[in-house]
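Next up: the structures, one after another.
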Structure I
Amino acid sequence: MSITSINGDVVSLNEEGYMTNHSQWSREVAVGLAEKEGITLTEAHWKVLDFIDKDFGEKGVVPGMRRMNKVGGIPTKELYALFPNGPIKKAAKIAGYPKPASCV
């Protein structure tokens with residue numbers, strides 16, 4: 001685990017770069033985490049991040065691809081366009097949640 005500063009906020013990250021304490025998350029932290037992934041957040045990205053936050057609050061786990069499609073109404077193709085090369089892993093990381101169990 002490492003402690004780092006992202007956009008002026010001190011956060012704890014695990015060895016894969018996922019936050020270990022979601023209470024440290026903020027929209028500014030999300031912007032910094034996204035930049036580390038080469039992503040500039042847009043309203044479409046925030047729609048995904050907000051859905052993950054809401055769904056995690058209800059279910060206690062990061063939603064998988066199928067749930068993002070069916071419940072979140074976000075098509076797979078759009079997820080890959082927004083978060084290339086592993087959309088659920090990257091979106092969860094930027095949203096400040098742990099790596100999804102379904103992602104290796």
Structure II
Amino acid sequence: MIGKLEKEVDVLERHMNVLKTVIANEPIGIVKMSTELGYPHHKVRYSLRNLEEADLVEPTEQGAVTTDKTEMFVETLNDDLNAAIDRLHSMKTDTIEISP
């Protein structure tokens with residue numbers, strides 16, 4: 001169960017690294033992003049597809065660029081992450097009793 005959560009966190013981290021790279025270098029293509037981040041092309045492509053579905057980036061002939069929704073997402077990101085961390089922390093501090 002925890003292994004699946006760790007994999008999801010890894011994927012989320014990659015999505016965020018791809019988004020940061022688009023923000024800093026837009027427009028940017030998959031090959032350049034793959035080289036800069038050290039991720040295989042298919043993983044960058046997958047992250048871009050997810051970011052596009054979330055309406056945070058869009059493809060252009062020159063490469064990926066941000067959308068009108070990106071700024072608001074970035075502004076609320078820390079609060080959203082803190083809320084998720086708080087939920088995980090409360091799970092950690094709750095005790096589970098197992099009857100013999």
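A short reminder: the numbers here are calculations on the coordinates, not readings from a lab. Everything numeric in this text was worked out from a predicted model, so none of it was measured. Cβ atoms are built from the backbone, for glycine too; each structure is taken alone.
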Comparison of I, II by distance in nm of label points 7 Å out along Cα→Cβ at positions 48 and 64 - largest value held by: I
Answer label among I, II for the case where helix-only ellipticity at 222 nm (-39500 (n - 2.57) for each DSSP H run of 4 or more, over all residues; to 500), calculated from the coordinates, equals -23000: II
Computed 12.5 for mean count of other Cβ atoms within 10 Å over residues 40-47 - originating structure among I, II: I
Answer label among I, II for the case where distance in nm of label points 7 Å out along Cα→Cβ at positions 16 and 80, calculated from the coordinates, equals 1.1: II
Which of I, II yields 36, 26, 23 [Cα extents along the principal axes in Å, calculated]: I
Relative contact order in percent (Cα under 8 Å, 6 or more apart) from the coordinates reads 23; which among I, II: II
